[in-house]
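In structure tokens below, several structures.
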Structure 1
Amino acid sequence: MKYVRSQIGNAIRKMRLDKGLTVKDLTRETNLSASMISQVERGLTTPSIPTLVKISKAIGVPLVSFFLGIQGDPVIKKGQRKTLVLPTSGVSFQLLSPAESSKIEFLLIEIEGKDSNYELVSYPGEKCGYVIEGNMEILLGENTYHLEEGDSIYFQSTIPHRFKSADGSKTVSIWAITPPSF
């Protein structure tokens, strides 16, 4: 199931209101403009992952909360994965773990195309990734790491980071993240 901008925006607005936060509160906590938050909530723009991370931190909910309801079934069939596709970036995230209440998150990430030049993100926790297909470039703090098919990487998520296809071709990777932040 692919989520559209309006579904993400509606979820953000509902959670913000449920927490008793105003748009002004959110702008102060995220350093995003009121206009940006309004556009996201109204489904007029597709927020980047760093933007969604900032909003989820400010509201105090896991990022995954914007995209799915809790499922009780421990099995997730291929066609029923919760998926976030960022159309302007060529990146798709498929949630392989069943619930936001778990202590670890498991993601399949596919990247197609050139770098969209997203900013670095950081948050508490740990990440471990494994490249299934293609070549991936990981920007981690001051360092850049090149991973090929079969390579893996582990790091503390508190270190500013991002990843991209190293050569613009399709890259497929699996990630374990704790605590869940998607």
Structure 2
Amino acid sequence: MSIDALKKALPDYAKDIRLNLSSLAAEPTLTAQQRAGCFVATALAVGNAFAIRELVDAFAGDLSPEALTGAKAAAAIMAMNNVYYRTTHMLANTEYTQFQSKLRMNILANPGVDKTDFELWSLAVSAVNGCGMCLDAHERKLRAAGMSAESVQTAFRIAAVVHAVGAVLDGEAALADTQVAAAA
């Protein structure tokens, strides 16, 4: 299983990340599709190629082709929306919040998968990207759809762990490149 490959790639100082990765991979508060989509969407948001490859491989069996596309779409649309809405939310000048975004977001109306699952994946990506405005909006929709606080929390726990996996792997790669450059 590719989760094992990811765990083996993490150094000993990241043991807690390995343990969290294992427990979240089998977390029962989400359906298999919801859990898999959270892992895939957040891996894409984090951008570490090894993590993306291994997590997509690990969870592809829990996603229909449409759900895999939906998880990718959640990562794509939230990459744009999180920057836009985080910016308008952080600016002291509130004038920008009165404007329409004028950004195409058609996927939100028809994501090709269950809208609750898509909202969950969008929330997880928003956690990685740090957009409070989007987190609030997606959390409200999820709770209105009947999702429990514990299930919502699981999505951002997955986001936190996948983000940590990417950060550790990127950091180790940068250190290895620095050591090779120094030796040359």
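Every read-out reported here was derived from the displayed coordinates using simple, explicitly stated rules and does not represent laboratory data. This one's a predicted model, so the numbers in the text were calculated from it and none came from an experiment. Cβ atoms are built from the backbone, for glycine too; each structure is taken alone.
Some notes on this structure:
- Looking across 1, 2, the calculation of mean count of other Cβ atoms within 10 Å over residues 30-37 that yields 22.0 traces back to 2.
- Entry that produces -24500 once helix-only ellipticity at 222 nm (-39500 (n - 2.57) for each DSSP H run of 4 or more, over all residues; to 500) is calculated, selected from 1, 2: 2
- Source structure of the calculated read-out (relative contact order in percent (Cα under 8 Å, 6 or more apart), 21) within 1, 2: 1.
- Distance in nm of label points 7 Å out along Cα→Cβ at positions 54 and 86 from the coordinates reads 2.4; which among 1, 2: 2
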